[in-house]
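> Some structures to go through are shown next.
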Structure 1
Amino acid sequence: MSSSPAITITPVSHPVRGRIRPPGSKSITNRALVCAALAKGTSVLTGALDSEDTRVMIDSLGRLGIRVESTDDGKTLRVYGCDGKIPTASADLFVGNSGTTIRFLTAVCALGQGQYRLDGVERMRERPIGDLLGALQQLGADCRGEHRSGLPPVLIAAHGLSGGTVKIRGDVSSQYLSGLMLAAPYAASDVEVAVQGELVSKPYVAMTSQILASFGASVSTSENSASFKIPAPQPYAAREYAIEPDASAASYFWAVAAITGGQVTVAGLSRDSLQGDVQFVECLAQMGCRVEYAADSITVAGRADRGIDVDMNAISDTAQTLAAVALFATGPTTIHGIAHNRHKETDRIADLACELRKFGATVDEFPDGFRISPLPLREGSAIPSRNVSEALSPISIETYNDHRMAMSFALTGLVRPDVTILNPGCTAKTYPNYFQDLATLCSPQRS
């Protein structure tokens with residue numbers, strides 16, 4: 001596993017005030033890339049994210065014979081669609097540790113005619129994909145784990161998808177369902193997906209439905225998200241498509257305001273965003289922050305001064321951000337509903353708890369979440385109280401090669417001295433310029 005030089009965060013001496021526009025949404029970029037790749041004609045995607053996760057998607061599409069041209073530092077992508085016919089009859093795809101790429105392209109490859117293999121880094125080989133493979137098999141696909149059942153590498157002997165009714169678990173990853181939905185319009189007949197159990201991360205599935213609709217494919221959804229029907233065949237139509245900023249990335253900057261008692265505006269997002277993670281600001285509001293919505297921005301002001309009890313199932317990618325904020329609130333914060341976070345880039349419950357304890361917090365771990373009981377705060381300060389003669393010991397944060405661990409814990413160093421982030425380069429997965437943007441936002445000249 002590669003690593004990059006550690007970064008020690010410089011504490012701020014003032015409440016941070018500023019305005020920022022994060023890069024494009026990874027989730028939207030990779031979904032739009034798939035729709036554009038399968039469409040008939042040429043699509044242009046603007047505002048796209050240029051990161052490891054989107055690069056492995058683009059590289060994999062190229063190995064499938066689908067050309068993607070990148071300009072404007074990766075923000076503009078011209079995609080030459082294949083009209084639902086995978087050009088190559090054989091391909092070996094390397095997806096790094098990108099869950100969206102392996103799950104979406106496993107379903108896409110099943111539409112082809114030939115032999116395909118998908119593999120990634122060692123952690124990817126531990127991330128389950130069996131539920132998706134089982135669902136594709138119900139639709140007539142020949143696919144399996146190469147070495148171990150239900151785990152990458154994935155082998156596909158593709159001869160198209162027949163369509164029909166399929167059952168899939170909803171409690172491990174919503175990306176399985178999204179992958180099926182993205183490929184379903186090119187099945188031989190209608191596809192109906194019955195979700196077994198509670199569906200996690202529902203906003204991401206709603207996002208998939210809306211992006212399909214933008215490319216001309218309809219999806220019928222039951223009221224409780226227990227079933228989805230996708231008529232087929234119904235090919236995608238090429239188009240120009242604008243990608244909004246990443247709401248998960250925005251959570252770190254809203255958290256800057258919450259931790260320092262400042263005011264941060266994120267441009268390009270609104271209450272009506274495609275991304276459910278904009279609801280993260282409502283958690284901050286419960287903690288005592290003020291939230292202002294505008295037509296093209298969301299502002300968070302004031303410090304998060306009290307702990308809360310919150311179900312973050314629908315916005316689980318922001319649970320680490322809220323955990324960092326909770327370290328500097330008064331009273332405990334309980335986060336639950338995120339059992340599926342154990343199957344992400346790292347175990348985002350156990351490993352997060354380990355790092356939080358380095359700050360002196362008591363962390364009680366549950367199967368689906370944790371409770372953080374921070375040290376008491378000094379009066380008027382966001383730094384936990386200690387004997388004034390006792391220097392705060394340096395803290396080194398292990399990131400487990402998880403971009404969200406690095407970005408979340410960087411926030412703690414804004415108010416707690418001597419916090420060092422190990423392997424900060426792992427943020428390249430979704431936000432290569434994160435630390436530069438954070439430093440710029442927090443510079444005294446901006447406040």
Structure 2
Amino acid sequence: MLLTNACIVTVDAEDRIIPQGYLQIEGSRIVAVGPMSQAPTHLDDDVVDCAGRFAFPGLINTHTHSFQALTRGLGEGLPVWDWFSQAIDMVVGHLTPEDARLAAQVTALESLRSGATCVMDYNYPHPHPMMADSAIEGFLDVGVRTVLGRGIIDTGDVHAAIVHTCAHELDDCRRLLTEWHRQHDDMIRIWVAPYTVFSTSTQAFTAAHSLAREFDTGISIHAATPSTLEAAHRLFGSSDVQYEERIGVLGPDMLLVHCTHPSSEDMTIMARHGVSVSHNPASNAYLGEGCAPVVELLRREINVGLGTDGASSNNNQDMLAVLKLTALLQKLQHEDPSVVDARATLRMATMGGAACLGWADELGSLEPGKRADLFLVNPWLPNTVSWDDPTVSLVYSATQENISHTIVNGRLVMKNRQILTVDEGAILRQAQAAAVDLRTRSGLG
């Protein structure tokens with residue numbers, strides 16, 4: 001495939017923008033990027049004329065829960081512990097494998113439409129075997145690159161319907177790693193994901209860390225939020241980040257999610273161990289959890305990526321909305337419009353996200369040798385016309401309507417806003433019916 005006449009926003013080390021450029025793809029990888037004056041001619045490649053459009057590297061959603069695509073709006077306005085009870089605990093025990101697949105398909109569809117080509121699906125333990133596999137299959141159906149974080153919940157009274165033994169949880173993590181990790185031309189990776197310090201035992205946490213090291217993969221946990229801090233101080237007499245350092249699980253393969261209230265000491269620990277942070281501004285705001293200190297995290301050279309979180313605590317999976325919220329909330333928090341600019345925000349959603357997932361060597365920028373994950377933006381709409389800088393236009397003005405094409409792993413999966421891989425309408429109708437049925441089974445309908 002050869003993309004021509006595009007304004008290419010590379011997000012490379014020099015933040016190059018090529019106003020009139022080409023991008024050549026062979027198989028799943030980018031082989032050349034440059035000005036049109038250097039574009040190859042007389043090729044057999046499929047040519048996509050991108051005249052008047054911007055090309056960006058695919059956005060990377062570093063944290064969501066795909067099953068929540070069927071639970072939008074549940075628990076709206078409730079404090080977080082009550083939200084856990086109504087939006088999560090009353091539902092998760094009634095999910096089926098078909099629910100998991102449909103929800104993953106819906107999450108993948110919205111991802112493609114909002115420029116996200118890679119998703120970290122923090123997949124809960126489930127009431128039925130093989131439900132994580134169903135979610136993976138749903139993402140593959142649509143064609144979205146996926147890191148599936150197998151959630152681990154083996155203790156506590158939160159999410160009681162899906163508490164399993166430590167051995168059960170670790171056995172299933174090992175099975176998923178053996179069967180799926182780096183399969184399908186590296187479209188699928190498996191991580192281990194202790195849920196929280198109040199729902200994952202120390203034994204399970206340290207075993208998960210060892211398993212991640214054994215398979216050279218990542219580990220993720222919700223951290224430094226009001227609920228995790230409250231529980232950590234009660235259980236361990238310290239913050240959750242300090243507890244995690246004591247048990248020896250922090251390192252560059254660790255992704256901490258939310259981090260709305262890390263102390264200065266916590267951030268020192270995070271920087272010392274090279275952990276990354278997934279910032280979820282919409283979810284943090286929706287649940288009243290606070291605004292993560294992104295500016296301070298970046299100042300301390302802690303890598304930050306962006307995530308939507310699940311649709312129960314965000315209500316959509318729109319990474320474009322996350323871009324805008326990230327920039328605006330930091331400006332508001334600091335009462336300073338200069339603290340985070342559009343380029344820094346885009347970098348968090350691309351190269352920052354790739355670094356969060358241990359994939360920066362292949363994802364996050366438009367450069368030769370990297371995987372061909374990208375999207376095209378049509379700025380010729382009322383909300384974006386009269387643009388000056390394409391990055392500013394994307395972060396502050398663009399909506400899903402502006403995204404015309406999405407390419408994942410060298411495969412065109414959305415063309416002129418039409419999904420090419422699945423029957424989108426049929427999936428949405430099935431998902432709506434499944435959501436209604438799930439509410440009824442859960443006693444919420």
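> I have -8000 for helix-only ellipticity at 222 nm (-39500 (n - 2.57) for each DSSP H run of 4 or more, over all residues; to 500), calculated from one of the structures 1, 2. Which structure is it?
1
> Match the computed value 11.7, 32 of Rg and Dmax of the Cα atoms in Å, for residues 288-351 alone to one of the structures 1, 2, and report its label.
Computed on structure 2.
> Which of 1, 2 yields 39, 22, 20 for semi-axes √(5λ) of the Cα gyration tensor in Å, as computed?
Going label by label, the one that fits is 1.
> Comparing distance in nm of label points 7 Å out along Cα→Cβ at positions 88 and 392 across 1, 2, which structure shows the greatest value?
Of structures 1, 2, the maximum of distance in nm of label points 7 Å out along Cα→Cβ at positions 88 and 392 occurs in 1.
> Assign the value 22.9, calculated as mean count of other Cβ atoms within 10 Å over residues 136-143, to the correct structure from 1, 2.
Answer for the origin of the read-out: 2.
> Looking just at distance in nm of label points 7 Å out along Cα→Cβ at positions 112 and 184, which of the labels 1, 2 belongs to the structure with the highest value?
1
> Figure out for me which of the structures 1, 2 the number 4.1 belongs to, where distance in nm of label points 7 Å out along Cα→Cβ at positions 24 and 384 was derived from the coordinates.
This figure was derived from 1.
> Can you say which of 1, 2 returns 2.4 when distance in nm of label points 7 Å out along Cα→Cβ at positions 328 and 424 is computed?
2
> Taking distance in nm of label points 7 Å out along Cα→Cβ at positions 16 and 320 for each of 1, 2, which is largest?
With respect to distance in nm of label points 7 Å out along Cα→Cβ at positions 16 and 320, the highest-scoring structure among 1, 2 is 2.
Coordinate-derived values only; no laboratory data. Predicted, not measured: the structure shown is a model, and the values here were computed from it. Cβ atoms are built from the backbone, for glycine too; each structure is taken alone.
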